[in-house]
1. Of the structures 1, 2, report the one carrying the highest value of relative contact order in percent (Cα under 8 Å, 6 or more apart).
2. For P(r) over Cα pairs in 5 Å bins from 0, in percent, for residues 137-216 alone, the calculated result is 3, 12, 19, 23, 19, 10, 6, 4, 3, 1, 0, so let me know which of 1, 2 that is.
3. Given 53, 45, 33 as the derived value for Cα extents along the principal axes in Å, which of the supplied structures 1, 2 does it correspond to?
4. Can you rank 1, 2 by distance in nm of label points 7 Å out along Cα→Cβ at positions 153 and 185 and just name the one with the largest value?
5. Which of the displayed structures (1, 2) returns the greatest value of mean count of other Cβ atoms within 10 Å over residues 17-24 on calculation?
6. Match the computed value -11000 of helix-only ellipticity at 222 nm (-39500 (n - 2.57) for each DSSP H run of 4 or more, over all residues; to 500) to one of the structures 1, 2, and report its label.
7. Hey, FRET efficiency 1/(1 + (r/R0)^6) of positions 33 and 225 (r between Cβ atoms, R0 = 25 Å, to 0.05) derived from one of 1, 2 reads 0.80; which structure?
8. Which of 1, 2 yields 1.00 for FRET efficiency 1/(1 + (r/R0)^6) of positions 9 and 73 (r between Cβ atoms, R0 = 35 Å, to 0.05), as computed?
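No lab work stands behind these numbers, since they all come straight from the coordinates. Bear in mind the structure is a predicted one, so any value in this text is a computation, not a measurement. Cβ atoms are built from the backbone, for glycine too; each structure is taken alone.
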Structure 1
Amino acid sequence: MSTKLGILVISHGSREAEWVGLVDRAVTAAASAAELTGVPVYSSFLEIVEGRLIQDGVDALEALGVTELFVLPLFVSSGSTHVDEIGQAFGFPRAYQLEGDLGTFRTASATTVHMGLPIDDDPDIAELLLSNIAELSDQPSEESLLLVAHGSKEAGFHGRWRQGLTSLAARMQDLGGFRRAEIAMLLPNQAGCVLKAMQRREPEAAVIVVPIFLSTGYFTNHVIPNRLTGLTYRYNGLAMLPHPAIERWMQRQMIAWTRGAGGREQ
């Protein structure tokens, strides 16, 4: 039986139309590669965006005859419990003891599902984040970075977040020539304590806070500043989108899979 390839990009979703638009535009740009001509790509969301949820995407692609489905999780970290829950709902084993609550997605008996990987410490993303903070940096050798991400308190997932963030921080420190690079998560509540410790240790070093979020919104505009109230730091709140590095990251995974080089198979 002949096979037909299809790609389902999954991101979290938001009530903000601009957030959804940023994701959709990035997915459209990634799917425009000549190597992906004829491969249908659907941008879906974990929650909130009615009519564009994951099952809607599966149904739409299968209606086009797709039998080989590549699921690309557009999430910051493999430590996200959402990524593992999505995998479970597609029939993949859970990574740790946390059991997802998404149920089971319906797929045709002829459909094979392949899972891609989230962003983690991709080199292009390190350069993207450095470009975001370029306006805040005067003398990198006298400045420190504090990467702040959502994080997780769940056993195992916290370690995945820490591993990816630590590697990303090291990349940024090396590429940018910064004095130091530290990481902190909002869950558990670490940002304020880590920043205070950095300033006690090296009071002369300016600290640039780097949000590790896909798009600006509640966490970048409100939660991070609130957690750092009363402390001195440099911050512009810029997130990963919009930036062509996200499009390139997606495109690389999509093309690698169509060539038979990527993804976990169901």
Structure 2
Amino acid sequence: MLRLSCGDSVLDLNPDLGGSIARFTHKGADVMRPTPDDATDVLQSSCFPLVPFCNRIRDGKFVVEGHKVQLSPNLGDSPHTLHGQGWRNAWRVVEASASRAVLSYRHGADEWPWDYEATQVFELRDKGLRVYLNVTNLSRGHMPAGLGFHPYFNLTDQTRLKAHVDGVWISDDEVLPRNWHAGVLFKDWTHGDALKFDKLIDNCYTGFHGRAEVFEGQNLTHVLRASPDCHWLHIYVPLGEDYFCAEPVNHMPDPFNQPNSGMKCLKAGETRMIWMDIALA
């Protein structure tokens, strides 16, 4: 475990568990859902990186420039490969100081037939955190690349979320995007709405302006901001749990089967980068 501190804020990182955030506190209070001490799965963490793609790829199959790719399932019995490779592997500590750390993950071509290197930079502040995530194509040919963050926040009956979006992808029974709905569906995030709901929320919202606000009742508690190319916000609110996820990403789920999905191809040596801020009110 790697610990950073700045003023009243403390950040614990777990490089071995998917390069994840294990805990983020301010004045001893948890800003994010804390990771259990005995956690062995990155899905128990406070936040983990999505690289080199976000969310699901249908049946793990796609074709890019003649490459027929078949990825193995990596979450339970679902056939749809999820979130890339970074979250399922250990990261290396490249640099660490009192309030800043750099983690790196190097991937050698395998069933994902491209070499790449991903880097996370954590910068802790007294009342906030900024994280940078980038990926560099180390292969000779073009490599598809997308990025995102998967933060978990604490949830109560009073927790509300406000984020400007213009529509939502309605998911099918396999949590893959089926069709796009303009405007509000069930929850009006643009004007602020309660996160607790009587149905599972696991959807990708479009037209995200890069800012989401979290409230407890009427009190703003923290603000999530993301880099300008994160036009999508994936919101996950499971039934009966005490957490929710608001994931800024730079492409939509199942990107190889949708037009204008946000997925891009990197030339040899090219880098793609995003960032996320969590600021305390």
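1. Structure 1 comes out on top.
2. Derived from the structure labelled 2.
3. 2
4. Ranking 1, 2 on distance in nm of label points 7 Å out along Cα→Cβ at positions 153 and 185, first place is 2.
5. 2
6. Only structure 1 yields this read-out.
7. Structure of origin is 2.
8. Values: 1: 1.00; 2: 0.40.
Matching structure: 1.
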